[in-house]
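Heads up, there are several structures right after this.
Laboratory data are not the source of any read-out in this text; all were calculated from the coordinates shown. As the structure is a computational prediction, the values presented were derived from the model and not from experiment. Cβ atoms are built from the backbone, for glycine too; each structure is taken alone.
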Structure I
Amino acid sequence: MIYSDGTTNLVSGSAIVRGTGTKWKSNINGIAAGQIISIQSGNTVIQNVIRSVNSDTELVLAFAPSINLNNANYVISTTVPDTVSDGVRHICAINAYTQLT
């Protein structure tokens, strides 16, 4: 699965990613630490690892990028499709989501 709702903002030297129109903490797709995030900067794609998910609009990366980006497109690879971990992640995300509603 891939999650890509909204856009991201990065400040050079900071490991914090701010999102606009994102639902990282409460989404049913299960965004979590350890997942890969790819952020587009023109023709370049920056890849990093999510260290923590602080809120629907804030992630902390494993490494601080050395670039400023505003309203950048991104994708988060949430699972490897059709694996046991994919099924478990979906079940956990659905359970967490239904407890909120």
Structure II
Amino acid sequence: MIELDDETLMQFYELDASLLEEYDANIPMMNVTTQEYSVFKVKDIKDAETVKNAIDKRAEAVQKSFEQYLPDQYENAKNYYVEANGKYLVFVIHQDSEK
């Protein structure tokens, strides 16, 4: 896994890190798996929707990149998990994301 910094967070999520109090965002090192996870804590609760939208866009981008490439990974990407709880948002793409 590759841990994203502020610059790569913008590149992969189109998300400005200045909205976040803290985050831990990770993507696969190689483009042969869709498994990734990220946890975001927004500074202001009003920005939670912006982060949620960025997560959804990221999930769509992952789906698109695997749609014709690796069908099993495409299915994983379609069944991503996202949850918001207060200032925290969690995003997971994994074959067992329902768990």
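Looking at structures I, II, which one was relative contact order in percent (Cα under 8 Å, 6 or more apart) calculated from, given that it came out as 27? Of the options listed, only II reproduces it. One of I, II was used to calculate helix-only ellipticity at 222 nm (-39500 (n - 2.57) for each DSSP H run of 4 or more, over all residues; to 500), giving -11000; which? Matching structure: II.
Tell me which structure, out of I, II, gives 2.0 once distance in nm of label points 7 Å out along Cα→Cβ at positions 25 and 73 is calculated. Clearly, the read-out refers to II. When distance in nm of label points 7 Å out along Cα→Cβ at positions 1 and 65 is calculated for each of structures I, II, structure I comes out greatest. Between structures I, II, the greatest calculated value of distance in nm of label points 7 Å out along Cα→Cβ at positions 9 and 49 is seen in I.
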